[in-house]
Structure P
Amino acid sequence: MIRKESRNSMRKSRHERIRKTMVGTSAVPRLCVFRSNKEIYAQIIDDESKTTLVSASSLDKSLKIKNGSNVEAAKVVGADIAKKATKAKITKVVFDRGGYLYHGRVKALAEAARENGLEF
């Protein structure tokens with residue numbers, strides 16, 4: 001019987017394929033997105049020093065998000081990460097969609113981050 005590979009393992013292989021060429025530097029860090037069934041998370045990472053510079057998620061109490069698994073929450077998180085990045089003097093990033101399709105929550109987060117000052 002043919003076994004179908006799980007969506008998450010396919011996403012992980014896509015992510016590994018993307019990460020072979022994508023590197024966040026100190027000049028242009030990487031904006032990494034992770035979405036679960038309940039929440040969405042974003043981090044700006046410097047891969048050279050292996051540190052997270054800025055992070056935001058739908059779990060943050062200051063954002064007051066009731067449902068973290070919808071497009072509106074992703075927009076709020078995208079705006080928040082862009083504001084935190086500008087405070088940390090980060091303007092340009094490389095967008096890492098984490099193996100997810102550029103659609104729905106991932107797209108909403110990216111567009112909100114662009115509207116609030118991040119360039120990618």
Structure Q
Amino acid sequence: MQDVIKKVEIITSPGRLDDLIDALDQIGITGLTVSNVLGYGAQKGHKEYYRGTTVDVKLLSKVKIEVVVCELPVELVVETAKKVLHTGNIGDGKIFIYDVSNVIRISNGAEGKEALK
């Protein structure tokens with residue numbers, strides 16, 4: 001039977017990134033990917049003033065953190081992220097969980113759980 005591999009994708013504000021990385025490191029996450037992204041949800045952007053004129057900024061700066069896990073329970077990763085990122089305000093972020101059918105390490109051809117070591 002193939003090992004269960006999950007991808008956890010977290011989208012949140014850039015200011016929370018360092019705290020999240022520290023917390024994930026403490027539970028044993030050994031690798032992750034971070035991307036700068038733009039988006040909006042319930043916030044619907046905000047207004048800024050540029051040279052005395054009001055400008056609607058619809059897309060807000062966010063970070064997307066991607067973690068692939070197979071040895072740690074995915075629930076531990078999710079609970080850790082929720083604990084670190086929760087403020088109770090709109091804009092705390094979202095967490096998405098995906099099934100991963102396979103992982104292949106290009107350098108040596110390892111697959112599945114072995115490719116994540």
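State the single structure among P, Q that was used to calculate distance in nm of label points 7 Å out along Cα→Cβ at positions 40 and 72, giving 3.4.
Q
When volume of the Cα convex hull per residue in Å³ is computed for each of P, Q, which one produces 109?
Of the structures listed, the value fits P.
Out of P, Q, which has the highest value for mean count of other Cβ atoms within 10 Å over residues 8-15?
Q
If mean count of other Cβ atoms within 10 Å over residues 24-31 comes out at 17.8 when worked out from the coordinates, which of P, Q was used? Don't skip to the answer; put the middle values down first.
Values: P: 17.8; Q: 13.6.
For mean count of other Cβ atoms within 10 Å over residues 24-31, the value 17.8 is produced by structure P.
Consider the structures P, Q: one of them gives 27 for relative contact order in percent (Cα under 8 Å, 6 or more apart) as calculated from the coordinates. Say which.
Details: P: 27; Q: 41.
Checking each candidate, the match is P.
Compute mean count of other Cβ atoms within 10 Å over residues 80-87 for each of P, Q and report the one that scores greatest.
P
Given a computed value of -5500 for helix-only ellipticity at 222 nm (-39500 (n - 2.57) for each DSSP H run of 4 or more, over all residues; to 500), which structure among P, Q does it belong to? Let's see the in-between values first.
Working: P: -11000; Q: -5500.
Checking each candidate, the match is Q.
For structures P, Q, calculate mean count of other Cβ atoms within 10 Å over residues 64-71 and state which one comes out highest.
For this comparison of mean count of other Cβ atoms within 10 Å over residues 64-71, the top structure is Q.
The numbers here are math on the coordinates, done by the rules we state, and not lab data. Please read all numbers here as calculations on a predicted model, not as lab measurements. Cβ atoms are built from the backbone, for glycine too; each structure is taken alone.
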